[in-house]
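Please go over the structures that come below.
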Structure P
Amino acid sequence: MCGSLGRGDNEHWVHVADLEQAEVHLERRTRVRGYCLVVWRHGHAAEPTELEQAAACGYWRDVLATGRAVAAVFAPLKVNYLTLGNSVPHLHTHVVPRYRDDPEPGAPLPWDDVVGSKPVDETELRGQAERLREALAAAPRR
């Protein structure tokens, strides 16, 4: 993940925005509309506890701004935030919108329901990225 930072789109994601402390990307292979990754962009860190206080606050501000943008653009019932790093040890947070037709209402989504093997239609994904970019640019930084 470190090597992909600052390089825009790749086989895994479509770049949405560079925020103060993080990059925002839409996952290419997902079954969940608006599923984003928020990735720490200032060098390597595996855990949020490795960041200095101001950087950590900025990172979480970026995560929350992304969640607000996802909520504004996609109108989910709920947004889940997962900061795992078990298989990719670089600080990143999954922003996972939850919808009325969710396969697991009231419970965590099985990973196979989040990540799919088939890519999202490129035109649709680019449209989602643009709408998120606009929502992030318009949102006040609280």
Structure Q
Amino acid sequence: MGRLRDLDGRRVYLDSNVFIYALNGFPGFAPFLRELFEAVDSCRVSAATSELTLAEVLIVPFRHGDVDEEKRCRMMLRPRPCLSLIPVSFNVLEATARMRAALPAMRTPDAIHVATAQLANCDILLTNDHRLKGCEGLHVSFLSDIVQA
């Protein structure tokens, strides 16, 4: 998968590490992630993520008592026309359990993200977690591959 133009017109699931890297200005990924979130804000890219992502991005700000960083996390994860925040619903949890039964090595948070992506009809799961490769019915694209393309 190439650069951002390969995401245009597709439904993209953003794993929590995409938000964490963007919030922290992770070197090497920052230019692409700025461009990605501008594309989401302008609706060139339709994106979704799980409400679980909020719990994952708030850990460090809570640990450090950083109220400003908490606000930045909440602002980045606010729902907007082309970014859906998908609830961890009964259907997501049931799909997660089915996935964990079939793939016992998959961790529950990862299975929640994959199940959410599938139920939200996403074409692509954008992550940098290489344990998620090979998810059935979902193309997994890695940030590290995209920025090297």
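None of the figures in this text is laboratory data; all of them are computed from the coordinates on show. Not measured: the values here are computed from a predicted model. Cβ atoms are built from the backbone, for glycine too; each structure is taken alone.
In this comparison of P, Q, the computed figure 11.7, 32 for Rg and Dmax of the Cα atoms in Å, for residues 64-111 alone is attributed to P.
With distance in nm of label points 7 Å out along Cα→Cβ at positions 24 and 56 computed over the structures P, Q, the top value is the one for P, the highest of the group.
Can you say which of P, Q returns -14000 when helix-only ellipticity at 222 nm (-39500 (n - 2.57) for each DSSP H run of 4 or more, over all residues; to 500) is computed? The structure behind it is Q.
Identify the structure, out of P, Q, from whose coordinates relative contact order in percent (Cα under 8 Å, 6 or more apart) was calculated to give 29. Matching structure: P.
State the single structure among P, Q that was used to calculate distance in nm of label points 7 Å out along Cα→Cβ at positions 80 and 104, giving 4.4. The correct label is Q.
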